[in-house]
1. With Kirkwood radius over Cα pairs in Å, for residues 8-119 alone coming out at 14.4, pick the structure among I, II it was computed from.
2. Distance in nm of label points 7 Å out along Cα→Cβ at positions 96 and 296 computed as 3.9: which structure among I, II?
3. For distance in nm of label points 7 Å out along Cα→Cβ at positions 152 and 240, the calculated result is 1.7, so let me know which of I, II that is.
4. Computing distance in nm of label points 7 Å out along Cα→Cβ at positions 64 and 168 gives 4.3 for which of I, II?
5. Compute FRET efficiency 1/(1 + (r/R0)^6) of positions 128 and 288 (r between Cβ atoms, R0 = 35 Å, to 0.05) for each of I, II and report the one that scores greatest.
6. State the single structure among I, II that was used to calculate helix-only ellipticity at 222 nm (-39500 (n - 2.57) for each DSSP H run of 4 or more, over all residues; to 500), giving -5500.
7. For the read-out distance in nm of label points 7 Å out along Cα→Cβ at positions 24 and 232, a value of 4.0 was computed from one structure; give its label from I, II.
8. Taking Cα extents along the principal axes in Å from the coordinates of each of I, II, which one would give 65, 42, 28?
Structure I
Amino acid sequence: MPDEFDARNQWPQCPSIGRIRDQSECGSCWAISATEAFNDRYCISSGNSDITLSAADTMECASGSGCGGGQPANAWSFFASEGVVTGGAYETMGSGQTCKPYPFAECSHHVESAKYPACPGSDYPTPQCSSTCTDSAYTKDYSSDKIRTSSAYSLLEESSIQAEIMSRGPTTAVFSVMGTYPLNEYSFPMYKHGVYVHGGNDMILGGHAVKIIGWGLGHTACYDITKSIGDVWCASNCASGNCPPTMCRCDDSPPDQGTVPYWLVVNSWNEEWGEGGTFKILRGANECGIETNVYGGAFDEDVVV
């Protein structure tokens, strides 16, 4: 495997790969991450870069609890059995561009924002599953707007996940959100940059689903200045309150040549969170369970429409 891989660079004709969605105050990360990865794979397989698939359709109609959470595995099964219609962002409602745009507006997630209002603080109710398009200006009917994959499956182990991403495109993953309560600067929701490693005293704050688009080598936000103990040690211990200044440094400008393996991941908390809506997390160690539940799907070459 190459040391670095970024699906955005591998398939620049597919803008969906780098698209950052916003789940708003709704626990639809499972639907968004799966729909986005499926969207990417559809573009890669078909060459059609104009299609935007509907996370709303997945959230409402795939097996799960909608805004109350769900499993990406069920979303991928939905793509294979029922298919998903088109659907853009909240602002596109009424434009006639897609069948089921996302029903909730963007809001700020764990950041101070001049662009987005604060998230409401409690989950929106999940809209009822319907077999009609919610954008009345869209001219195509719901059933004929569906796009399906021919198979859905899970993936295990670092090398298998890498091979899958290189050959077919981004995957969906589930992991445990770690941190302290109340949140401190090292808790995952407060992530700013670098390769994320949870602290030894962190607790599980919840589960989250995301899209993996690549990998690389880098530095943790708190890194080893002695070149003897390793960046991962510093990241974990600084997050736990044990950060010897003679051994570790925490800042925004680590050395250029990092050696910590990471996954490159797209989140669903809009582009103001993290590194432009993305984050890096330790790779090869199943950090926070990121390598335990990974999913994808494939097309038969003669079924793409």
Structure II
Amino acid sequence: MNVKIDSNGWTVLVNNFDLRTATQHDIDLIGCWLATNTLVVFRNQEMSLQDEIRVVKMFGDHERYASVTASTSDERVEQEKDIVERYFVPDSDGIIIRVTGEKNHKGETGLFGEVTELEWHANKPGLKNRKPLVWLRGVRGTEGSRTSWTNHILAYKNLPEKLKKIAHNLHNDYNYKSESEYDDALVLFGLSEEPIADSDYFPPLVHTNLAGKTSLNFTWNQLCKFKELSVEKSKVIIEELKNCILSNEQHFYHHDWQDGDVIIAEQYTGVHKRHSCDTLYRRVLHRATFDFANIDFKKLQEAQHYLD
């Protein structure tokens, strides 16, 4: 693989590599880069749906829409069919979601089909068993759209020492009922019995991942408060941390999409947003979520060699 680091100093750019030919060794290296650098970008990927599903499964356990038809009413069955038809790519076995403003034959958009900015967020941070990796593939009509990602490993390193010490003593609380709720896929689908947040889940704000990298597990638009603090005191710390991240351009990667792009992002070590896009009606992305279950982290040193 031809690999280089973006000018921001951390995003991994993989060039002249065909994901369709990826071996498990290749996937191990990519998984290691995701754990150490949060983001891996591929250009010019011509993939069939089955190619896409095969590669996703190579990383680990994937999130899959679980049918509820066997134990529900006829009305619920019809609701499920409508939702599957609207959001999921046909023949993807509930693994691949359509992220698009493109309308189907019923005049319905896919997931996040609004042309307005989709604010900074990560995948289901309030659920303890959430999948840490999100795959996005540009299928068609993507030119002219932009998505940005942050790196909270780097942001944690750059925190003032006083704020860093405070952060080490805090746990995220996603259960407090705030005035606004994140428009998660769970809400949109309306079929899962899972809550938006597990009531007994208070993950530490400072997170160390499988590669030994320490970061802020900080999704400020989805976070209600810190377990140890009042709402008002939490707001002060949240604002300080957010400002530390957003005030440093080095913490960002901005991607101007082209059809065929594939981007994989780690969800504990950063957040992302889609900028407003007037052409979302023709922009189609495929989205999948999965974990590191099949990744051999004994290859960390080899993976780092490619980046040196």
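1. Traced to structure I.
2. Numbers: I: 3.9; II: 2.8.
The value was obtained from structure I.
3. II
4. Numbers: I: 1.8; II: 4.3.
The read-out was computed on structure II.
5. II
6. The read-out comes from structure I.
7. I
8. Details: I: 65, 42, 28; II: 55, 47, 37.
Comparing all candidates, it corresponds to I.
No lab work stands behind these numbers, since they all come straight from the coordinates. Predicted model only: the values in this text are computed from it and were never measured. Cβ atoms are built from the backbone, for glycine too; each structure is taken alone.
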